[in-house]
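Structures given as structure tokens follow.
Every read-out reported here was derived from the displayed coordinates using simple, explicitly stated rules and does not represent laboratory data. Nothing here was measured: the structure is a model prediction, and the numbers come from that model. Cβ atoms are built from the backbone, for glycine too; each structure is taken alone.
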Structure 1
Amino acid sequence: MEQLIIILEAQLLEENHMKRVAKIIISALLLFTILFPSLVGAKEEVNEEIMYRILLDRYNIGEQKKGEQIRIDDPYAFHGGDLKGLRTKLGVIQSLGYTAVSLSPIMKNKEDGYHGYWVEDFFEIDEQFGSIEELHKLTEAAKKRDIKVVLELPINYVSNTHPFVNDEEKANWFKAVDIAPEDAPYWLDDVVAFNQENPEVQEYLLTVIDYWMDEADIAGFNFHSVDQMSSQFLTKVIDHIKEKDESFYLFGTILEVEKTKEVIEQFGEDILIANNDLFEALTDTFKEIGNPVSTVYETWEELGGRSAYMFIDDDLTKRFSQLVVEQGRNPVTAWKLALTYMYTSPGVPVIFQGSEVLMLGDGFPESHRMVPIHSAERELEQFFYRIASVKKEFLALSKGSFEMVDSDGAMTVFKRSYEDETLFIAINNDQELRKVDVAGIEKGKRLRGIMADNISLMNEDGTYTLGIPRESVEIYLVEEDVGINWMFISFVAGVFFLFVLAVIYLSIKQKARSS
């Protein structure tokens, strides 16, 4: 008996010890999340953003400048857009539902470097765009509207007029640009490429990164043409930035589109890479009626099913509205379908300036025209705001699982789930009404449409039928089936009955007075 008591006491002591250890671990984890909140869920947070990409010189003029570089009739010269002009339009950007803006490079450029890729000084803002003080005003005003500012950083190239280029001591800092002439954008003729394998170059560029992180009060970088960067140096850059600020956003664009899959596979876990393959699938699908939406999903799956930097046009490609108009399709309708997919699938939708006013353009230089901000397309603007509001309201659209349920013709239904929240996204790109049945939903539920107020109740076989008209969308929320609200209906009927009685009473009194 005594031995049994000793054994039991030992077990109790061990259990108490384990409980104390567990409490210590839990307390440590809680303390860690309090002291280092930016380290918790940093990767997931970026999926909640909706980004507006801005070519600053061609967006909005804040201060009218004069000089030889301002030539509004020359597509290759400065047109006057600046930081102040952007700041004055933050209200417009907010009204469209954006949570972040991505600025084109603002560093000092050689003459006519309105695009920002001909850098002559990484540590100075070009006078055509403003000053560091004006940048601070912009970021401060953006914060008040809950808008993050991301800066595009072109650290692969400098202008051929950069002081370092003719410095003999820095001859090994540079190398030839190795992109074939037929594939090279117009601005590559005036740059030289950094030799990023050189330790001195790496140290210098890390200093550039530190400067803008410390001085600009920005939320992230959009690295220009990450496919042209040294893989070893890009890894070093990522580690350096994350050590400095774990919550700092990292995006990256691709110059040679055939390298998209390779770069995503190598760096897609650390940087949100502009997905050129998904771009082609989006534009090809939604530019004309009848193309199956499932193609976009299949492309996303083939690229590893990661969160995507999604875009449907940019500063070098033919504008999406132009593609749609060429097919004889209503661009507002096409945008609604495309936006619904982009805003409800995993990743960050990145919309190029002027999309909301249906800007046309057959590629560069037409895609670089000044944005006619006051030429509003009200129906599309309202949809931008509405679909953004839905994305912000339901975490399942940012953090949830993503799967394709089924298709019918050119209509596809997707499912997103997060914790106890489930949504079905129906996109019908067909020229007739289509239906998809969904199963696996527990009894006592109904599917309520958020965009068009549709309701789907359980069929006898336990499925739910989602049917929507041609060229339309609906987002269904799974919720409790509360049945018919007889109390509310009785109230409305009672009010109507009293109204009828009042009309009869007043009519009788009016007749009595007349007689």
Structure 2
Amino acid sequence: MADKQEFRVNLAGEPDSIDPNRASFSTEITIVKQLFQGVLGFNQDLSLKPVTAAEIPSVANGGISAAGLTYTFKLRSDVKWSDGKAVVAGDYVYSIKRMLDPDLATDYASFYYSIKGAERYNGAGNESADTKAALKAFVGVSAPDDKTLKIVLESPKPTFLQIMALWPAYPVRQDIIEKYGAKWTEAGNLIGNGPFLLSEWVHQDHITLTANPNYWGAKPKLQKITFKMITDINAELAAYKNNELDMSRVPPGTEKATMADPAMSKELLRGADLVTFAFQFNVKKAPFDNKLVRQGLSMAIDRDAFVNQVRGGVGRATTSWIPPGMPGFDPNLGSEFKFNVTKAKETLAKAGYSDLSKLPTLTFQYSDTAGNRTISQFLQGQMKQNLGIDIKLEPMESKSFQALIKENNINNFAFLGWGADYPDPDNWLPELYGTGAGNNHTNYSNPEFDKLAKQADSELDNTKRLQMWAQAQKMVVDDAPVIFLFNRERFWLVKPSLADLTVTSMDGGVPGDSFFTVPYIAKR
């Protein structure tokens, strides 16, 4: 084992927020998972495990009521904050209610609408302060004592325990947030209960984490993690080759050459991701308010060419949303929207654009990284080559682009990626395609979808529930609020000196980020 236990990796951009209640992008979640931990988590096989809870609630152990409406989490007695103060049930109550605060406008609040009063409180943005306070008090989250967290649901929720394993429900400290306000997540201010501390945040350059001496769990072997913010993937690879990074993404288009390289091929980390990418429309803005336009453009994209030419053969072309490895995956769904230029033009003609020069100017906005530039140029080329349409490319600084997406305010269309938070279809559909959902950045709305999603959300018969989600996904595919593009494969380079990296198919921005307490640096 090396004397210096420092792990160096690239985040590829500045996180917009590392506040657990607000984080939504994979790189943000990577940091959050090191600084905070919740009642439950996931094992490597994606099964649930207790973390700060003493055990997983069940009907058998009295943690879940017979009707499936009351959940009682008994907390471990040894869990501490990084300043040595005990973590108590009230910290979870404060965090969950804060995450639901309508004035905070968090992306993941709707995940928790099964909690009694949660949706009403979160939707009270235009109500008076007194009304908000009353609705907040009514939310079904309480702490009967310091080691008991009680949550009451509106109706049974089959996946509620999985949702409680997610970062938005991690505990946060009320006194720290009230003391520092918006600056509470800066280095020197932030107090967490995870295995690492936020020691340094040099904005737009790097974040440094160090081992938390007050961590109550198995101590990490790594003493320091440095997350760089190199936006150019080629510069990231150069830093890896120069032994400045222990891991690196492989630039799109160079995968085949990397696999053929005698040295680098031995350092490859490759595997399936529960991740799908697409081009998302703003369906409120013409011409994308016309479903036939969206369908026509979808047929004009050669997804196989994208995987082979842009991705170097890495990944899987798709015409639907839920990826392989997830319940609800259907390999044939959306096959009517496969690449077909003739059919694309016919569909656009039905939409009123037999003369494609009459289409308004289309703009594609994206975070300005080398990988995204390649993707945007592919889209631009496809539209020009297959339809004769000119697309204006609008690169943006990463933080500005993230803000634009969160405001649901893209001009025409942009790049969309989604990875599983937990392994179930209800993580893939209502939160992105439900009317007004926190991660619905396309402004898509279909009342029939909403109705079916609501039924599936409380259906305890798993077979019936999955059938409902299959029907709901078909609605989304037909409405085409996005152009489904490909399912990602993880394709990274890892130094041989990084030992015991433990990866899962649901890791965030960096492979292995769910288990950074396990790896260590052997001799470099």
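Tabulated results
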{"read-out": "If volume of the Cα convex hull per residue in Å³, for residues 73-152 alone is computed and equals 92, the structure in 1, 2", "value": "1"}
{"read-out": "If mean count of other Cβ atoms within 10 Å over residues 129-136 is computed and equals 13.6, the structure in 1, 2", "value": "2"}
{"read-out": "Structures 1, 2, by FRET efficiency 1/(1 + (r/R0)^6) of positions 113 and 361 (r between Cβ atoms, R0 = 35 Å, to 0.05): label with the highest value", "value": "1"}
{"read-out": "Structure (1, 2) behind the derived value 23.4 of mean count of other Cβ atoms within 10 Å over residues 97-104", "value": "1"}
{"read-out": "Which entry (1, 2) yields the derived value 281 for volume of the Cα convex hull per residue in Å³", "value": "1"}
{"read-out": "Among 1, 2, structure where FRET efficiency 1/(1 + (r/R0)^6) of positions 193 and 313 (r between Cβ atoms, R0 = 41 Å, to 0.05) as derived comes to 0.45", "value": "2"}
{"read-out": "Identity of the structure behind -7500 (criterion: helix-only ellipticity at 222 nm (-39500 (n - 2.57) for each DSSP H run of 4 or more, over all residues; to 500), calculated), options 1, 2", "value": "2"}
{"read-out": "Highest-scoring label, criterion being relative contact order in percent (Cα under 8 Å, 6 or more apart), among 1, 2", "value": "2"}
{"read-out": "Identity of the structure behind 20.6 (criterion: mean count of other Cβ atoms within 10 Å over residues 169-176, calculated), options 1, 2", "value": "2"}
{"read-out": "Which entry (1, 2) yields the derived value 5.0 for distance in nm of label points 7 Å out along Cα→Cβ at positions 177 and 385", "value": "2"}
